[in-house]
Structures are given as C-alpha cells and as structure tokens.
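Structures for review follow.
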Structure 1
C-alpha cells in the first residue's frame, strides 16, 4: 500500500529539518511525502528546498491555518493511507511506517493508531509525557478518550467520504475528526502497541495562551456530537496525569541504563 505523509509548516525553521529527515529515513519503499507551507517568512522553505528532489510534492502559499494546509495535502495525496508528521514532530524510528503498514494489512484496518511521546522542545531526549494508546471502544470516546492524533493512519477513501478537517476549528479540528471517524462511523480500527511519533511540547494544543480557545472549541465539538462536554473533558484531563508520571520513570530508567 502507498502511504502519503503530510507535513504542514509555517515559520518552523528550528524544527522542520528534523521532521523531514525522520520521514526520508523511513525504510518503507512506497511513501509519497507532501509538504504544505503557509508562505513562511523565516528560513523554513530554504530548508525544505534542500530536500526538494526527495519530496514528492511541495506547496508554499498563504493559508488560514494548519487544518487548511492539511486538507490541501489530503486532496492532492495519491496514497491509500494518510498520515501526518507535524513540523515540530519526528517519526519514532526508521521502521515506523513499515510497521504501520504491516499491521494495517494484517488486521485489514481502515484506521490505525499507536503510542507517542511528548519531549522537551529544548532537549528531545527528555520525555515529558508518555502517551499509550490503549484499546479502542466507542464508550471510551464518550468518556473523553481519543488516540494521539499524529499516531493515526487512515485510509484516504474514508477521509474523502466522510469529510476532511473542519476549518472552522482553529485548534480542535483533529479532535472533531477523530470523534467523527471513531464514534459516528464503523471503521475497522487497529491499535499498534509501538511508539510512532516524538512530539515536541509547545504545539497549538499545548500552548497555555491557546488553552482557553481550545477548551471552548472542545465544548462546541462535543456538543455537536451529542456528548456531555464537561464530563468528557474532565475525564480527558484526568487521564493525562499518569502520562506525566510514567515519563518521569522513563527518564530515570534512561539515566541509569
């Protein structure tokens, strides 16, 4: 199966190289790599252009945010499977996409997710949160659980059938899409018990200045889907506590190994 990986970028000269190289280092032979830049004003595109002959498609033009950029990438993608590597993030290892595809083929999955770690933006070896996906059920989604968005790989035909990211959300369109696909629809879902991504802390949803806006968007989307937003969001917040505790143990283990 062909995999289309999309990276959206805007003024990420400090991190875009790591994202690109993590994709180009993959050992899976059939990857279409698409970068959608929002007309960056820093040196992001200079870095992207260093790899131009190894990137399948590059768009650089003004847009209205990350979700518009991702939607552009999905529309032009020709792969069977769509995955995202944000400009602050990195695929976990060079065999990650090979393992994703093998598991999707083995389980005939329409939607796959896995584990991920949040790392310090200054030191990517320092783990801040350890996100283990756990088993999937629609009941868990009602209670605020969702897989970590950048670990999700989805058959393109279902994205095109049931809609892309709702661009009226500036921060929570990923949550809205995941609820739609995993709760409203009946996809074959598979959980890969491996790490898929390293995410730098400090993205839109982890920026304290954006937390109030995200909270309001989450309330709106959960109401749109017929959930009790305060119940779902409260449980979602509580579920993060063990992730920080586990990260501390992982860092200690690394120090003494």
Structure 2
C-alpha cells in the first residue's frame, strides 16, 4: 500500500467534539473527504445537524449529529455508544471541544476557573478514556486532542491563565495516555494550533483590537486558516501515523519559535 492510500480513511469511523463549527467542523470535513463516516458532536445540536447535512452532501459519507455535554460522563458514554451503534464502530476521535475566558488572574472567579478546566481538560479526559475503552477492546484506534500553542507559551496581551493551564494539561494528558496505551494499539496525539481565524474569532467584538496585535507579532504576519489544520489530523487518524503517538503538533506559523 502506497503512502497516499495509507492517508485514506476509507472504512473508518470517527467523531469530533465541538464539531458544529470552527476548527471542529473543518476537521470533520477533512475526515469525511478522506473517506470516513463521522459524527458531529456538539452541545448546539441544531447547528450540528446543519453541519452534518452539509458535510454529508459534499462528501457522500454518512455523517450524523449527536447532542452531548462533554463534561458529563453519562452523556459522553451515551455519545460513544450512539456512534458505535449508528456508524458501526469507532476507529478515531478528535476531542476538540473547548472554551476561552479572558480575565486577569486577580479578577477571575473560581467558578470561571472551574468552568475552563471542566470544558477544556476534564472533558478531554472523559472523551479519551471512554472512547479509549472501546478502542482497547476492539483492535485499537487513534485519539486526537486539541491543545494549543497557549500550552507552550503565555499569550499577550490578553490575560488567560486558566486557558493556558488547561491546554498544558491536555498535552500532558495526551503524553500520559500515549505511554499507557502504546502497546495496546491506541495512539494518542494532540495538535496545538496558533491563532486561527475561524468565523467566530473574526466576528468577536472583544477580539477585534487584539487581532492586529497578534498579526504584528506573528512571523508570517497573519492568523492561520482552519483548513490549514486538516492535513495533520487526517494523517494522525489514519494508518500512515502507525508509529506516531504521544506527540504534540504545533501548527502556529512559527509563533512559538521566539
């Protein structure tokens, strides 16, 4: 089998959390374009349904929408069960759901801190371990987590200690699971995007003054595009990445190089 064939995901099944829009929608599209059947998992079920229909019509793959609060263990278990039931198995997943709350540390409430950790880190633990149990019992698989360059650096000028800490936690969780499951057929990797110009980011009023500052600091002078993450996740999901586990892939236009 040649390398291009190994990059294909024909016959594979996966899901993407936070898949209704932004990065998750873009990676779900890429998985389907590569031949996989995919579940769009999101708390916003209405948008997830629209996204699933759009991807299915564009790719000809089976794409379903599932509503799930990824911070709730029972809902995550039910979601994985539904993916297996409706799509016939589970070979890969992208734990992508996350939030950002910008607040100076001395003003951040404990409730805000807990929400960030719950959505950005605890949900990844739940998603990875519940999906991982199925994969461990059914021949292996690939887990991809969305970390961030914010797990590598402290972003400026915005204060976001909770976000930074949560994403650093995702990277260490990724490495830990990769080592535990290395001999059991389940690979675990993460991607660390830099500033990505999703529709929500570009339209956010509180970010409009920050984007020019980020671009001025960026070696490439611009934000990344969601589709510039697609090749990496397709590689990680498929057989071409059979010796790749415990790795974090920075996709930041060299932002963290200085």
Structure 3
C-alpha cells in the first residue's frame, strides 16, 4: 500500500480541505497532510497523537513504517533538522524510513472527528449550537446533557476518558455544556459559551484570566489535559482507518500518556 492511499482514506473521513478552510477563512495556522514520504510500500501504521521519540520506537517494535499523528509533526517552516533541538522524531523517522502523515484541524472539525467525540464522551448527543462553522464541519459545541453535580460530572469524565487529571472550578449544576477539544479555551469561545446559555465549559490549557472571567460570569470550568480531551476521539479515528484500509495494514495506537 502506498502512502497516497492512506492519505486518501484519511481525506474521506476528515477532509484536509477543512484544514485549508481554517487557514484561509478563519486565519489559523496548520500543517496537516503528508509530512514525510519515504517512498516505500507501507507495511504497518502506528497512530500517535504526537511524533515523539517514544512513538518512533513503538513503530519500530510494531514493524510499522508509517506514523499517523494528530498534531503536525512539523508545525512551522524549518530551516534545518537537527537532533536534540525539537526535531528528534522527524530525524528518527528519516533515519528509519518511516513516513509521516498528520491530520490536525481537519480531524478536530470533521463529522465524527475529535471535537464531536469529546461531546459524546461528555454525555452530549446533538449540539444546539456550534462555534466555528466550516464547509462540512465545525469546531466547538454547546449541548444539553444529563443534569448532575460538578462532582458527579468529573467522576464521569475520569471513568470515560481514563484519566485522573481533571480540574474543576465552580459549583453550579451541570446541564448545558460548551466543549472545545484541545486548546480551544479562549476569549471568543468563552463568549460563545455564555451567549448560548452554557453552565459549564470543558476544554484544556486554561489561562488564569479566562478562568477568572468564566467564574465571574457564573460558569463552571472543567479542564482535561490536552492529551485526554483529544486522544479519546483520535483512537476512534484510528479504528475507522483500520476498517477502511483493511487487513493489509495493521494499526496500533500509541501515546505517551504518562508524560501528559
């Protein structure tokens, strides 16, 4: 199987055009797509949220010569690749002839993508409003869920997302949630949550002034780690890719959760 076929399978599930639209219309930066093509037949794929040295070692153990990441393996323009200066994963992949594909903003926003799975994991089914609208996708959702206390909600998250690293602020009953996978907690998304009558905002990477502002406006804030909020949906994407590509390509999921 060629790398192009893996790209095409991913494009059907999470169109890379969504990433392009994010960049051109909404002003974000991204680098989704083929990052490294070694030109070899792909014998196995390893799915990892990030391209780390540990992921490369896991790929070698699994006899996988392709790593599929969520976070782009190369983010900005690179003038040189030098081991020990933030490019270890890419350098190792070149050395080991491991090709790399990344699907970032497109996989966040795609139907059945990471942001939608965050909603489903938190107990939501259908959004009553979505924040950033794209052609055939969206990011950031507000939805109603089972009414419960913050403590009950946090207990549900820890069990469903297999994490003990959850921080909760506020004490209002949880019933209408605004959620944003990854680093989506910002001034604009907070304003959207308030406008839509959410009582609880769920995301990652919260800054102090945003937490203070949310609490002042009566919202609970529940923060998962960036890893936990995104790997939940990423694993499901990996399973869909496995179903799509068939038995010729084995898949193994890997994430260095101990570090995150």
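A value of 13.6 was derived for mean count of other Cβ atoms within 10 Å over residues 47-54; which structure in 1, 2, 3 was it taken from? Let's see the in-between values first.
Working: 1: 13.6; 2: 19.0; 3: 21.5.
Value 13.6 for mean count of other Cβ atoms within 10 Å over residues 47-54 corresponds to 1 out of 1, 2, 3.
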message = Of the structures labelled 1, 2, 3, one was used to calculate Rg and Dmax of the Cα atoms in Å, giving 17.4, 56. Name it.
response = 2
inquiry  = Comparing 1, 2, 3, where is mean count of other Cβ atoms within 10 Å over residues 135-142 highest?
reply    = 3
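Here, each number is a calculation from the coordinates, and none is a lab measurement. Keep in mind the model is a prediction, meaning the values are calculated, not measured. Cβ atoms are built from the backbone, for glycine too; each structure is taken alone.
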